[in-house]
Structure P
């Protein structure tokens, strides 16, 4: 049986068990393309290793690909669709450091927004005002890119100033309240958007110039152009550059800094931030809170104040 047929069976099996398996499907499709959709029984270890290694060092993504392929081959072996597993016997340790999210400064955010017209010029299939609104929503509401692009017009309630995020990661739905400024920006965006594109409740909130739903790949490609125009870069080569998803990380860190500055009870508010971001537990939120110099300074000042108060007692 050809690899593509086995993958189709495997995906159906996992989804019947309740898994979405979207990211895993992308890995499996890429693997199928790499080996030219050969029969699964004829795929050699060398071809598998070529796919795993890619063009760079061993990273967390290498390990993810390994685990996805392991699951596929376990399924195939159990059903007599394969007789061997052409995977390396062990997972090597990553040779590249783990990716550290990039926390944009407010000045860098301004540069990014100022560069939107240049990033959407020429043959880019995304209107400038659409891309700007997407960036505002990702940062202003701390959303995942997949959540933002899945919005339909019916998910936006400007009267109540909230968004309805439906069946997102971990199969959870939630309501995301919007601040006054973001509500105003979305109101202006919808007036302009609805003048050019269908405005039925099931119409996409963000779309290409031809009216079709905006894709993640196109949004990420536009952001790479935007990042270059704005000059928001860091050392480490292409694999280490700031990402579109890092707007969500920046939103979380900036909120924490604002709480510290206002003297708020951060420990009490962190679970609320986790709920707002759609995390299943606090540990997921803590991974978002990259320790920036500004955040470290605010935390240190809070600890110093706490220590002085207890010393006086």
Structure Q
């Protein structure tokens, strides 16, 4: 008994020490990330949310008055609804464009796939401001897009200052954030499952929609969460391509910061946006769990 217990103790020590060593190494690797998030995200976010309940502008005086001011104003509710709608439409548009592109990347040769992926990544190297100004040049009344319309025999359209222009710019900028998670999932789907469904009598289209598409749901969910959350806080694109009459919540928040220094009201808007993003992420995780259960079955 003593010999066996000694051997067991040695084995346990031999196993536990490397495990603790690996754990210490992981903490060392993760510590700079935690510090960066704490300094540049957690601290400023906590400060602005705290001001929601501590700083007030007349006639607000305390408690939840800033939230009541924001949610009680019809104009504020309209801007909030418009912001969520624009984020949702941007998510739908990017998914509709990204899915065929990602699917094509899974069926082409390795060289072509590298070129397609490189084209997407290169576009991300240019700054958001530069890409937005490129859209300003294209969408202006005498721009290239209107020149194409004239060449087709159509009249010129005033794109700048409209919501379609904002959606074009946001879809372009957010496209990689939908494509990359979607491609990562599509490349791992076993195509033999689709062939098996066809061998059991399903048509190619039915096998695609009832087997392949449900298996790609985790990619849709991951990309949608990224795109939707990012779209909620977009400021540069709506400011350059949109108008004050169709402003989004980020523009209203900037006005409260820059023009009136109403940090409490701006914090209330940030809190509402955070709640909306959290609700969407929770729903996405629920859909993702359902999809994993479907894949396991």
Entry that produces -17500 once helix-only ellipticity at 222 nm (-39500 (n - 2.57) for each DSSP H run of 4 or more, over all residues; to 500) is calculated, selected from P, Q: P
Identity of the structure behind -0.37 (criterion: log10 I(q)/I(0) by the Debye sum over Cα atoms at q = 0.07 Å⁻¹, calculated), options P, Q: P
Which of P, Q yields 16 [relative contact order in percent (Cα under 8 Å, 6 or more apart), calculated]: P
For distance in nm of label points 7 Å out along Cα→Cβ at positions 42 and 74, structure among P, Q ranking highest is Q
Here mean count of other Cβ atoms within 10 Å over residues 34-41 has been calculated and equals 10.6, so which of P, Q was it run on? Q
Computing mean count of other Cβ atoms within 10 Å over residues 26-33 for each of P, Q, which one ends up highest? P
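Throughout, read-outs are computed from the coordinates displayed, never taken from laboratory work. This is a predicted model, so every value here is computed, not measured. Cβ atoms are built from the backbone, for glycine too; each structure is taken alone.
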